[in-house]
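Once you scroll down, you'll see the structures, which are given as structure tokens.
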Structure 1
Amino acid sequence: MRFVIDGDGSPVKNEVIKLSDIYQIPVLIVTSVDHYTTKEYSDLVRFIYVDKGADGADYRIVKEINNDDIVITQDYGLAALLLGKQTRIFHHSGTEYRLENIDMLLNQRFMGAKMRQAGKRTKGPKPFTAADRERFYKMMEQVLLQSKELET
């Protein structure tokens, strides 16, 4: 098991890295070269940098993914691609992408894009708060604890 983060827009990288250190779970962060960092991380954290572009990180994640990985992404399209790979996929809000909810999410994204093309304004996401980070952290910790229980 490892965490795989769609790193370009993820506001929860630090929370995942903290969980990684506590539970000794590797982290793979896939991000564009625009987000290159020289920050030092533990040996559990690895980066893959991809060229700039709309879907470069997404395609690389699809290529790199293993069945028992936990993926964190806010990209509904990437989540839809990964659902067939028998991996668990989460939004940074804590929502787990599932076959039961992905069609609705993709349809909402499509409708928002159509409205913007027609010149209408749509609401963007609310700012991500410290409370949101804490909620994500606790939810992901529960996922890890449940996974550990299943292994024993």
Structure 2
Amino acid sequence: MKTLLLARHAKSDWGLHGLADHDRPLNGRGRRDAPAMAARLLDDGVAIQRIVSSTAVRARSTADEYAAAFSIPVIEEDALYAASARTILEVASALPDEVDVAMLVGHNPGMTDAVAELTGAFVEFPTCAVAECAVDVGSWPELIEGSGRMLRLRTPGDA
């Protein structure tokens, strides 16, 4: 059994004209929500062992908050930027087997679609939401569509 947390980046800043989408930072709400969500996961006893993030500034900044809370590094993955559900699950299936609890930080609509493909659950996935999914596999490469079940969806608004 593995646990996969699929996280959408926190709220980003759209006010910086001329900035490439990839380079948009978090806005004030995002800078507040990301550490609060990391603290909630820690308080809930979630034991994240690996964090893999999109290279986009807003995703990486969100991932950095989780990494600080769990005292682990962030691994950047170019493929997670604007990734499809299939790509997100491919990244998850490449995780090392010694990792039992992993988090991928990325973007919508890919994260919403990945949760649906993995678990069959169709959820609203606001910014900074984290879907905690149990994956019924012994090894990450065994991860396939329908091999998971939704344990919990955490959002900044339900604190």
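A short reminder: the numbers here are calculations on the coordinates, not readings from a lab. These numbers were taken from a predicted model, which means no experiment stands behind them. Cβ atoms are built from the backbone, for glycine too; each structure is taken alone.
Quick notes on this one:
- Value -9500, calculated as helix-only ellipticity at 222 nm (-39500 (n - 2.57) for each DSSP H run of 4 or more, over all residues; to 500), assigned to which of 1, 2: 2
- Calculating Rg/Rh (Cα atoms, Kirkwood Rh) for structures 1, 2 picks out 1 as the one with the greatest value.
- Among 1, 2, structure where FRET efficiency 1/(1 + (r/R0)^6) of positions 16 and 136 (r between Cβ atoms, R0 = 30 Å, to 0.05) as derived comes to 0.10: 2
- Which entry (1, 2) yields the derived value 21 for relative contact order in percent (Cα under 8 Å, 6 or more apart): 1
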